[in-house]
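FYI, it's all coordinate maths here, none of it is from the lab. None of the values given here were measured: they were computed from a predicted structure. Cβ atoms are built from the backbone, for glycine too; each structure is taken alone.
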Structure I
Amino acid sequence: MSEATERAAEIDPFEVRKLYTYLRVVDVCDAMDGIGYFNIGLMSPEIRPLWAGMRFWGPALTLRCVPANRPMWKLNSTEEIVNAHGIWFKEVPAAGCGKHVRDGHVVVTDTGGSGEVGYWGSANSLGTIAKGAVGIVTDGYCRDTDEVILQKTPICARARGRTIIPGRIQAVEVQTTIGCGGTQVRPGDIVGCDGDGVVVVPLEVAEEVAIHARAVLLADMRGRRRLYEKLNMPPDATVDYETVEAYYAGLGS
C-alpha cells in the first residue's frame, strides 16, 4: 500500500465533505495549483451540469461500465417493451450502486466509451438521490433531460441522449478506481461541481486543499463586497462572507 493510499484510508471523506460546503470549483482549482497539483482532477469541460445553479460536493461512489457485447433481442408485445429493462437485466446481470449509496455520496460513472445510451435518466437518477446521493457525474449520456431539469436532479453529463440501456451498456464494477472525463476517480475522493464544471480532489490532500480554497473564497468575497458597496449594488449571498466565516468557525476549523 502506498503512503498516499495509507493516508487516505485514515480519513473520513464524509467529514471532509463538510469543509467544502461553501467552496466554488475555482477556489478548489486555485488551491490544487497552489500545492503543486496542476491540472490534477480537472474533468473534461464537456462534462457539465444539466441545469443552471447546480452545485454539490461529496465523496465519490464509483461505477464502472462497459459497452454491451450482445444486442437486445426483439420484444413481442407492448408489455415487454415497457419492461425492457427488467427483461434485459434478468438475462444480463449488472452491478448496481444503490446498496452502496450513503448520504452525501456523488456517484461518478465511467461509461467505458459506450455509444449513445442514457444510462442515467429521470427515474433511476431520482431514485439514487432518494437514497442519499447529492449528485451524479457521468462521462456519457443522460436521457429524459427535460424531466431531469424540471426535477432539479443534480446530474453532470457529457451529452444528452435518447436510447436506453439494453443491448448498449453494462455496469460491471462498483467502488473501484475509474477514469472519468480524463481524470482518475477513486472511492472517497471529493467530487464537486458548479457552473464552471467538475473537479476531483484526491482524498489524501482534500483537507489541505479545503483550507487554502476557503482563504481564496473569503478573499474574493471581501474584495467583491467592497466593489458592490462602491457601485451601490445590493449585497447577495456571494459576498456574504460573514455567514461563511461563521459556518467554518462552527466546525472548529
Structure II
Amino acid sequence: MKTIGFIGVGELALYTIRGVRRGGYHDSILLSPRNRARSALLAADFNCTVLADNQAVVDRSDCVVIATRPADCLQTLAELEFRTNQLLISVVAGVEIEALRSSVPDSLDIVRAMPVSSAEAGASPTLIYPDNAFVREFFDYCGNTIPVDSEAYFTQGSVLACVYCWFFSLFESLIQATQGPELPGELSAELVMGMARGAAELALAKTDSSPGEIAAAIATDGTYSKLGLDLLQQQTAFVPWQQACELLQKRLAADD
C-alpha cells in the first residue's frame, strides 16, 4: 500500500483522482491546499485528505504527483525536501526529466505521465516514461497505461493529448451537421459518439490492418461512405489536422 500526494490540485488532478477512485483505488490520497475549493470537493466526495502545505504532503507520501502549471513546476519542487525512497510522478506538460532532476535529489525516482480528462470516465490512455510498476497500476485504475521506452516517444505522444481535445470539436461539428427535424440533437449526439467509439474499437481490434486500410475496405465504389470520403479528400480536409500536429511538434521541440 502506498500513500500518494498531489501538489497542485487543478483540472488534471481533479479528473485523475475522480477516475482512480471510481476505478477502485482505495489507498490514501493527500492534497495540497492551494486550490482550497477543489481540494475540499475532492476531500468530501472522493475520500482525500487536505494538508496544511506542500511540504506536509511530501512528508506523508510515498509517491508525490507534481501537477502544477509548467511555469511553476521547477520552483515548487526546489522548495521541497524529499526522502531518498520516494517516487515523483510528473504530469506537468513540457518539463523533461533532466529539468526535473535539477530541482530534486539525484536519488529520487522520477516518472512522467500524461493522463487526459477521459480518466474521469475510466478511459484515459496514459503514456508513462520510464515504466514503473506502481505508476502503471495506478493509472490503470482510470484507463489503460502505455509505457514507452524513451522520452522522445513520450514527447511525440504528448501531441496526441491535444488531438484528443480536438475530437470534441469534430464531434460537435458532426452533431450540428446531422441533427434536424428528422434526427433530434440528442440522438445525433448519441450516434456520433457511438460511431466514434465503434470505429476506435474496431481499429484497436484489427491489428492486422491500418485505420486507412479499414476505411478503404468500407468505402468501396458506389457506397455513400466513399462519396463523402472522396469529397473530404478532394477538399484536403485531413491536411489541417496534420499541419496542427506538426505545429505542436515544433513547439514542443522548441520548449525542450
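When Cα Rg over 2.2 N^0.38 Å, for residues 40-87 alone is computed across structures I, II, the figure 1.88 traces back to I.
Here relative contact order in percent (Cα under 8 Å, 6 or more apart) was derived from just one of the structures I, II, and that gives 14; the source is II.
When P(r) over Cα pairs in 10 Å bins from 0, in percent, for residues 32-111 alone is computed for each of I, II, the one that comes out at 18, 51, 27, 4 is II. Computed over structures I, II, mean count of other Cβ atoms within 10 Å over residues 104-111 reaches its largest value in I.
If distance in nm of label points 7 Å out along Cα→Cβ at positions 24 and 128 is calculated from each of I, II, which structure is the one that comes out at 1.7? Derived from II, not from the others. Work out the source of -10500 here, i.e. which of I, II gives that when helix-only ellipticity at 222 nm (-39500 (n - 2.57) for each DSSP H run of 4 or more, over all residues; to 500) is computed. The read-out was computed on structure I. To which of I, II does the computed value 151 (volume of the Cα convex hull per residue in Å³) belong? Computed on structure II.
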